[in-house]
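The next part holds the structures, each set out as structure tokens.
Quick note: the coordinates plus some simple rules give every number you see, no bench work behind them. Remember, it's a predicted structure, so these values are computed and weren't measured experimentally. Cβ atoms are built from the backbone, for glycine too; each structure is taken alone.
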Structure P
Amino acid sequence: MTESLHIKGGRVIDPANGGDGIRDLFVENGIIVDRKPSGAVEIDATGKVVTPGLIDIHVHFREPGQSHKETIASGSRCAAAGGFTTVVCMPNTSPVADSPATIAWIQERAASTAIVNVYCTGAITRGLAGEEMAPIGALANAGVVALTDDGRCVQNHGVMRRAVEYARQFGLPVMDHCQEATLSADGVMNEGEWSTRLGLPGWPALAEDLIVARNILLAEETAHPIHCQHISSARSIRLLRDARRRGVPITAEVCPHHISLTDEGLKTFDTNFKVNPPLRTPADIDEIIAGIADGTITILASDHAPHAPYEKEVELDRAPFGMLGLETELPVFLEILLHQRKAVTLPRIIEMLTINPAKLLRLDRGTLSTGAVADITILDPDHAWTYDKNDSPSLSRNSPFHGFPLRGRALTTIVGGKLVWDLENGFRN
């Protein structure tokens, strides 16, 4: 049940409307209003930052089929604890989300168990096999917000071109996991000095760069948006920068681990540092942050990828790729981009976590406009704390950030006018 709220005295940052200043915010019947409702519950936000509810367009909640790793319920609690009010799930479930029936199952499960807004993507190809297009029209009618074969990459350029052209008819953005399979092959980490030292097969940045270049050409040819997921390579940033300057409808996202960790993290063979695309080099990080600073990168996301402990506690080459991300996403971005590098302003970070992803996927979220749904995050960009993976609501524990000192944290998460989580009292349902 929603409450009437009076959020008092916070610094309200609303990039959708260019707002940044100290003011009060009012909520009634789950909607942002321009006056104080009678009987409103007061939330003191003095000295804190009030933003539109944060949005993450790249998460894996593992249902259906892999609920030992995560469920929509547990994943949504991770999102709320990280300050996220809206998430977008990837289709590499079991069965793959390549049919209206599977999409309907996920939507129904989310409606009954999630405490944040959960949207679905649909697969580009049947079974993520990269050979035959999924029923894109039927998926659009079922309510997917984008198409992606995330977890894999469509290798057949003809299939990818037809899929983008068909997606254009339904106004669906295409998101792509950029990985050329013959070059990455059996790679388990970045190809470079550390893979040589450790005697491990490498995953070269070129495997990402080739697909980014392919997607730029397809976006230009079809005049339809393509979004490159979890960019990790310096050369990919340079390719994207040039294309965007030419007006190509190409966008990209960056994840926290790709600006805070390097391939050296694998020197102890800790499988929590094994992710796809792999952690790369300090030079890649420098170029990625430059790409964030100059607007080449417009969206930040987590690629929250839970795996059960027994799956990760094996030899490095046998362990699955992926790490938890939702609870540490905002703090890592604030720590690296705002505090350490001073690369961008706080309003710019909020923009990349709210209105930019909302615009890409045409979601009616990401704004504090009067009349908008009251999805709100209250945060403290200077809150000092240490992440403990054992406190996570996730069913998994595969985080490389365990024990990391961080600055910045969500304090309160409000979804549709309902306070669902706050740091002091935990979950409210």
Structure Q
Amino acid sequence: MQRTIKSQAEILNKLGIKQLNPMQEETSLAISATGEIVLLSPTGSGKTLAFLLPIIAELDPHSQEVQALIIAPSRELAIQIEQVIREMGSGYKANVFYGGRSFSKDQQELNTVPSIIVGTPGRIADHLRRNTFGTDKIKFLVLDEFDKSLEIGFDDDMIDICEHVPDVEKKILTSATNEPDIPEFVQITNPVVIDCLSEHKASLDLKRVESPIKDKLDSLVDLLKHIGNKPGIIFCNFKDSIQRISDHLNEFDIDHGCFYGGLEQTDRERALIKFRNGTHQLLLATDLAARGLDVPEIKFIIHYHLPVHEKEFTHRNGRTARMHKEGTAYVLHYIREDLPDFIKIDEVEEVEPAPYLKSSPWITLFISGGRKDKISKGDIAGLLFKQGKMERDEVGHIELKTDCAFVAVHKNKLKTLIPLVNNTKLKKKKVRIHEI
């Protein structure tokens, strides 16, 4: 199989990146020079690209076998990593495997063996037990957010994975946690540790907000109006509480999405897509959203439920004030509720709510064609501009998937737009276009 392999300069040019940040440069050098690396860096710092660039640089373009295995704790993070690989356009095939989708679909994609496999621990361990792909040529093993995989119960699967690839040349572990415990089964003895966590703490502002009654729903609405129209995440301890809070926010016409483990994968993905493109600026979530998600710059987070452990408090707070940006973490608590020892905020924030929150001007459209149909973001934009008669400032973020796409457009153009573009041809495919 003939591959057209891109250089690092060509990859960065394609991504629109002029220069790597210091963490990425240090990580790239470390991976090139040694076989054991532990990267401690906050979400949003660019660590995915930091480990992908040196890996791709060392892949054998003549090999027809899997050469790199990347394990992520959640479907969303696995999909996100594979998306980055595709956007890099390196010339190497990559596939993502995770629970909740057909195993036969995985096997079909393995008919043409990828150079890089990304996946969740359970699904990858299942593949290794069934010997669906060879492991002899795997040179790189990446355990991304490895402590999160262990925290949510993937211990046995992680052990199986490491036992199936005992002779990899390079092991790369990443985490957003200070000094995480490295399990013995990974068999790392003397790693190079790149710690980029401490430099990102100073810009976080912690504030305490009191609720006069135990039911904090009205206090939450007041706080959101006080904050105003900014992107943020509201963290809850229980997925059952999310529906109740969501219903209450709907009563006040406050746009939001929901994200938790009990949702169907499609619903989780679409909630994130709408959050990224501004259809809604608020995400109601469990701690599943505390790490590893590709979301826009978040101005604030709210602890609607107090976290049980300090590490949960840390990871939630880490969603805002990232990469030298400012952010605020609000602790919303009942006045008779004791704060955990690890939450030390004396001053109480006085909430002065505005009369209402503005509704987003954006809605999200689904398009039934994607990369496999040779459709590009430019093709979608062209359709909306030319046939849909949209102005450039009326089309927002476009997100391209393998078999579909999503695009944000101004909601006031929806009625006139859909008849003009639905059931029309995009490249050679007739596509359906509708609001989600």
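Quick look at the numbers
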read-out	value
Structure responsible for 21.9, with mean projected area of the Cα convex hull in nm² calculated and labels P, Q on offer	Q
Structure with the greatest value (metric mean count of other Cβ atoms within 10 Å over residues 258-265, set P, Q)	P
Source structure (of P, Q) for mean count of other Cβ atoms within 10 Å over residues 138-145, computed value 23.4	Q
Ranking P, Q by percent of Cα pairs over 17 Å apart, for residues 178-313 alone, the structure that comes out highest	Q
Relative contact order in percent (Cα under 8 Å, 6 or more apart) - highest-scoring structure of P, Q	P
